[in-house]
Structure I
Amino acid sequence: MPLKKSSGNMYPWVTHMHSHLVGRCPHECIYCYVQAMAARFKEVAARYSGPVELIEDELRVAYGTGRTIFIEHMGDLFAKDVPSAFIVRILAHCAAWPRNTYVFQTKNPRRYLAYIDEIPAGSLLGTTIETNRDLPGVSKAPEPFERFDAMTLIPLPKFRTFVTVEPILKFDRARLRRWLSIIGPEFVNIGADSKSHGLPEPTAAEVAALIAALKKCGIEVREKHNLQRLIESL
């Protein structure tokens with residue numbers, strides 16, 4: 001079966017994406033775009049509800065060469081409730097096609113460390129850090145500080161790292177800038193809430209100041225299209 005080409009504007013630098021897993025992501029973030037799609041489309045609801053399961057046929061998809069492939073773009077491979085056996089088999093599938101760049105993103109980056117020898121070298125390992133503050137009622141994922149702390153342990157330069165600040169929420173500029181500079185990611189994506197979830201958002205001036213501070217630290221900032229809603233008043 002063919003590998004799916006990347007579409008939409010989530011990460012324009014990704015060329016392809018692939019999901020081996022079905023079921024509802026255990027993190028259940030209230031702003032999850034997958035669940036927003038599930039509310040609109042029956043086929044999405046059927047695929048991404050219930051317990052997490054591995055689809056055997058997806059392990060036979062040919063990855064080819066020279067591609068940047070986002071693995072499990074519709075879920076979180078490293079969520080604590082995903083069985084270890086699933087992770088090992090999916091990483092082995094990637095390793096069987098070594099001439100690609102693999103992109104992984106999780107809100108439980110400490111679990112990267114348990115599979116650091118199975119993840120293909122050169123992969124892009126990312127996490128989401130929406131704010132430096134705790135997020136009660138927003139997500140069942142580990143709190144932002146736990147994600148930050150885990151990302152500082154990723155071995156460089158064996159792996160490349162990135163951080164996504166999306167949807168960007170109210171933050172403390174000095175602390176969030178310090179976290180991101182300590183992680184030292186290759187780049188930071190910044191985006192806003194696209195679905196009007198009523199989340200606590202920073203002002204345009206606060207977003208602009210954070211971007212300027214990160215650039216001053218030498219960190220590349222990639223602004224998502226949806227960020228324009230927050231900064232257009234500047």
Structure II
Amino acid sequence: MNNPIVSKVCSKCDIAKPLSEYGKDASRASGLNYSCKSCIVEKSAKTYALNPEKEKLRGAKYRANHKSETKKRVDLWAIANKTRKTATNAAWQKANAKRRAKTVCDWNERNPGRKAFTNARWKSNNKGAIAIHGCNRRAKIKSNGGDLSKDIVTKLLKLQKGKCPCCNLPLGENYHLDHITALANGGSNTDDNIQLLRAKCNLQKSAKHPIDFMRERGFLI
């Protein structure tokens with residue numbers, strides 16, 4: 001019984017390497033390139049360094065003629081290299097902030113309907129994040145200090161069992177983030193000074209001291 005071939009000698013570096021180190025080449029009997037991936041990359045880098053403009057045009061022409069293949073290859077690479085892809089995107093956006101801003105602005109102008117729909121959907125799915133952002137912004141304006149945790153809403157919903165502590169009714173979807181001691185009265189913008197109230201209760205409480213407010217409701221003597 002013949003043993004399966006598991007390696008191949010690269011014609012460039014003359015080193016035996018696993019078959020996985022070779023790209024595909026349908027024109028060859030083996031179905032693989034004559035040189036290993038590392039040697040081909042090295043050769044391509046040298047060619048590009050000598051003729052960068054020519055190689056850019058060649059690459060653009062290839063991508064234009066092989067759009068589906070190129071997209072598939074890029075998508076597979078992105079899936080296999082998520083961390084690297086994220087870092088690459090972040091670096092590009094930082095280095096091309098003005099260009100990206102213009103691209104986004106142009107897209108928004110061409111697609112006003114889609115932009116409005118996207119914004120509305122995001123706001124609907126991120127009510128907690130919007131409320132937290134609002135609290136942090138008001139606290140910075142008043143210089144009260146502190147930033148709320150990103151998961152404070154989730155924690156409070158679980159801690160309060162989905163109910164308003166002022167009236168014991170279900171919070172529903174239109175709940176408010178309330179500073180127990182109001183920012184106007186020197187309260188801090190920290191997790192331990194936040195509760196979830198029904199919109200009606202929060203509007204009635206306003207900037208009142210929590211003890212005074214609960215006394216008005218007959219809960220405290």
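If distance in nm of label points 7 Å out along Cα→Cβ at positions 106 and 202 is computed to be 2.7, which of I, II is the source? Intermediate results must be reported in sequence, preceding the final value.
Working: I: 2.7; II: 4.0.
Clearly, the read-out refers to I.
Given a value of -7000 for helix-only ellipticity at 222 nm (-39500 (n - 2.57) for each DSSP H run of 4 or more, over all residues; to 500), point me to the structure among I, II it was derived from. Display every interim value, and only then the final one.
Working: I: -7000; II: -17000.
The value was obtained from structure I.
Identify which of structures I, II gives the largest calculated value of distance in nm of label points 7 Å out along Cα→Cβ at positions 42 and 138. Each step should come with its number before you reach the end.
Working: I: 3.6; II: 6.5.
Once distance in nm of label points 7 Å out along Cα→Cβ at positions 42 and 138 is tallied for I, II, the winner is II.
Work out distance in nm of label points 7 Å out along Cα→Cβ at positions 26 and 82 for each of structures I, II, then name the structure with the largest result.
Working: I: 1.1; II: 3.3.
With respect to distance in nm of label points 7 Å out along Cα→Cβ at positions 26 and 82, the highest-scoring structure among I, II is II.
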Read-out Kirkwood radius over Cα pairs in Å, computed value 18.3, structure in I, II: I
Of the structures I, II, the one that 16 was derived from, the read-out being relative contact order in percent (Cα under 8 Å, 6 or more apart): I
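Figure out for me which of the structures I, II the number 1.07 belongs to, where Rg/Rh (Cα atoms, Kirkwood Rh), for residues 18-113 alone was derived from the coordinates.
Values: I: 0.96; II: 1.07.
It must be structure II, since only it matches.
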Comparison of I, II - label where mean projected area of the Cα convex hull in nm², for residues 74-121 alone is highest: II
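The value 1.9 for distance in nm of label points 7 Å out along Cα→Cβ at positions 34 and 154 was derived from one model only; which of I, II is it? Present the calculation step by step, with values, prior to reporting the outcome.
Working: I: 1.9; II: 5.7.
The structure behind it is I.
Tell me which structure, out of I, II, gives 2.3 once distance in nm of label points 7 Å out along Cα→Cβ at positions 146 and 170 is calculated. Mind showing how you got there, number by number?
Numbers: I: 2.3; II: 3.0.
Label of the originating structure: I.
Every number here is computed from the coordinates shown, using simple stated rules; none is lab data. Everything numeric in this text was worked out from a predicted model, so none of it was measured. Cβ atoms are built from the backbone, for glycine too; each structure is taken alone.
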